[in-house]
Structure I
Amino acid sequence: MSPTLQTRRRALPDAPFLVAAAGGKPSRLPVWFMRQAGRSLPEYRALREGVAMLDACFDPEMLAEITLQPIRRHGVDAAILFSDIVVPLKAAGVDIDIVPGTGPVVASPVRDKAAVQALPVLEADQVGKVAEGVGLLVERLGETPLIGFAGAPFTLASYLIEGGPSRNHEHTKALMHSEPEVWHALADRLAEVALTFLRAQLDAGVDAIQLFDSWAGALSERDYREFVLPHSAKVLAGVAEYGVPRIHFGVGTGELLAAMRDAGADVVGVDWRIPLDEAVRRLGGDAVVQGNLDPALLHASWPVLEAEVRRIADEGRAASGHIFNLGHGVLPGVEPEVLTKVVELVHSL
C-alpha cells in the first residue's frame, strides 16, 4: 500500500453506508443498488452509444461520469465503480470480450496445466486508467463513499474454463474434481489478479470493496470450502490492511453464507432467495448483511414493491448492520423513477 496514495482516501465518519458496514447505527438505513450505473438509465445509454463496454471501462472520464449518474439521479448512499469483473483479465492481455446479449466470451478456454501457466500476470500499471477514474471520483463524490470491486477467483475461473457464461459449469466442476492441482493453480493465479486490481483501486482512494462470486451458488458447501474458500480468503486477507469494509456477494448462496463470511467478509451480501433474518440466524447475530429485494419486483405495482421494501427493512433489523440493496443487479428495463422512489422510501424508514 502506497502511503502517498493512501492519503487520497477521504474521512467519511458519518456516511450511513460506512457506519452500517461497520455494524454501527447510521443516521438512516443506507441503500445502493448493484448495477445502479447502467442500462436502466437513459443518460447512461446516451453516453455509451457507439462505445464498447470494455472501452468505456478503460476511459477515466467516462467511467467516472457513469459512476456518478445514479448518485445524482437517485441519491443513493454509495457509488460503485463502473467496471466489469473481466476488466483485469482484459488488461492483463487475456483475449476476452463482452458480447452484447451474451456476456464475457473467452477466445481460448483454459482447461489444462499449460493453459494455466500461459495466463498473463496482471501488473498494476495495466489498470492505471481505472485507478485514474477512481481518482476523479474521489474528487467529485463529496460525502458519498465509493465502492471498488473485483470478481472472485471461482467466478473468473468459470468464465475462463467454460469460455463464457454457463448454466451448469460442467467443465469447471470436472476440472476441479479431476485435476485439483490444475484447479488450485488457476484459482491462485486469479486470486493474484483480483488482488492487484483491488489494490490499485484502494491505493487510488475507494472507501470499500466488494468481491463478486456471482456463480458460487452452483457449488455445494463442501466443494466451496475445499476448492474456493482458500482463494477468496487470500483476496480478502490481502486487502485487510487498508481497513475498509469488505463485502462478499454471490447469487444463490443461501447455503454458503457462513462459508463466505469465513472467507473474511465484513459484510455478507444476500440474494432474494432467503429472508434476511434467516440469513442473520445462519451467520450469527453479530452479522452485517446487504440485500435483498428481488430485482424483478421493481416491475411490480408500487403497493407490492412498497410492502416488500418495508418487509426487508424489518427483517434487516435482526442484523448488527444492514445495507439495503437488491438481491442481484438492476434489470435493464426498470424505470429509473422507481429506483428513486425506493431510495426515498428506504430513507424514510
Structure II
Amino acid sequence: MTSPERPGTDSAARAGRVVIAGASGFIGGRLESAYQQRGWRVDRIGRRERVRWGDAAGIADLLDGADVLINLAGKSVNCRYTAANRAEILRSRVETTRELGLAIARAGTPPPLWINASTATIYRHAMDRPQTESTGEIGRGFSVSVATAWEEALLDPDLPGTRRIALRLPIVLGDGSALAPLVALTRLGAGGAQSDGRWFPSRRRRAAGTENPQRSRDGRQRFSWVHLDDVVRIVEWLETRPGIEGPINAAAPNPETNAELMAHLRRILNRPVGPAMPRWMLELGSIAIRTESELVLKSRWVVPERLEAAGFRFEHPHLEEALRSILSPSRS
C-alpha cells in the first residue's frame, strides 16, 4: 500500500516530454501547466497548433521520442444533441484517436504511455449499485455508443510498445467547470434538487438516447465527480505504474446524490432555500441554454475500484470539501 504522498515524484525527478492533444480545454490547460511546473517540455496537437489534425507525418514526428501522450480532444457534450452535433461529438473523438494510433505505429520511438480521455457515462443509468471496471454494466444510447467507439479506437490497434489507458472521467470539478451553471442557479435561489419525470417523446430524443425510462425522482440520481487537482495527480501517478492499462474509473470514491450536491452548494453559497426543479423546467432551461437535461438527470454511480486497489489516494475524496476548495468565501 502506498503512502498518500504526492504521486508522480519518481518521474518528476527527470524532466521528460509530453504531447497533449486538446490542451486548450479546461482539463488540458491545467495538465499543461502542471507538466511545465515539473520542468517537462509540452508539445500540443490541435486545430490551431503548429502540428494540426490531418498532418500524419507531423504528428508521427511529434510523438517520436515523447514520454507520454495525453489525448483530450473532442467536441463538448454541453450542447443540443442535434444530428449535426451528434455526428461531430462522435467524429471529433473517434477519428482523432484513430489518427493518434496510426501516428504511434509510424513513430520510430513511440511514447511508452498513452492516456486517452473517456467518460464515466459509458455505464448504465445506475440507481441500485456502484459501477466498477470489473462489474460495471455498459449502458445504451447515444452517449454510451460514443464512449464505446472511443475506447475501441484507443485499445484495438496493435501497438506493443505503448501502454494505453482509457481515463473514464465523470464530471470534473474546478473553477470554470460544468459546476458553473449549478452555482449560478443556486445563487439565483433555484438551487434545489433536479428531478426526472415525464416529458414529450420524440424521434430526436430517441436518436439521442435521452428518453430515460428509469426516472429518478427528487434528485436521487447519483452524482459521480472528481476534483481537477486529482485528475492531474492521477495522470502523474499512472506514469509510474507500468502494470496498469485499459479502462480506469477516474472518479472520487464517494459519489453522492444530486439532492446532496445541491444541498452542499446551498450551504457553501449561503442560500438556505432552493425549490426543486422538475423535469419540465429542466427541459425548458436546457433548450434556452442549448444543452441536454441528460447531463444532470442520468444517474452516474461510478467508483474507482482499480485506482484504490493499486494504492492511489485522493486529495479530495469528499464532495463538500471539494466544493469548498473551489468556491472560496470571496466568490460566494
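No lab work stands behind these numbers, since they all come straight from the coordinates. Since this is a predicted model, take the numbers as computed values, not measurements. Cβ atoms are built from the backbone, for glycine too; each structure is taken alone.
Determine which structure produced the value 1.6 for distance in nm of label points 7 Å out along Cα→Cβ at positions 141 and 277, calculated from the coordinates; the candidates are I, II. It was calculated from structure II. Tell me which structure, out of I, II, gives 15.6 once mean count of other Cβ atoms within 10 Å over residues 37-44 is calculated. Derived from the structure labelled II.
Distance in nm of label points 7 Å out along Cα→Cβ at positions 93 and 317 was computed and gave 5.7; which structure, I, II, did it come from? Computed on structure I. Could you tell me which structure in I, II was used to calculate Rg and Dmax of the Cα atoms in Å as 19.0, 56? Of the structures listed, the value fits I.
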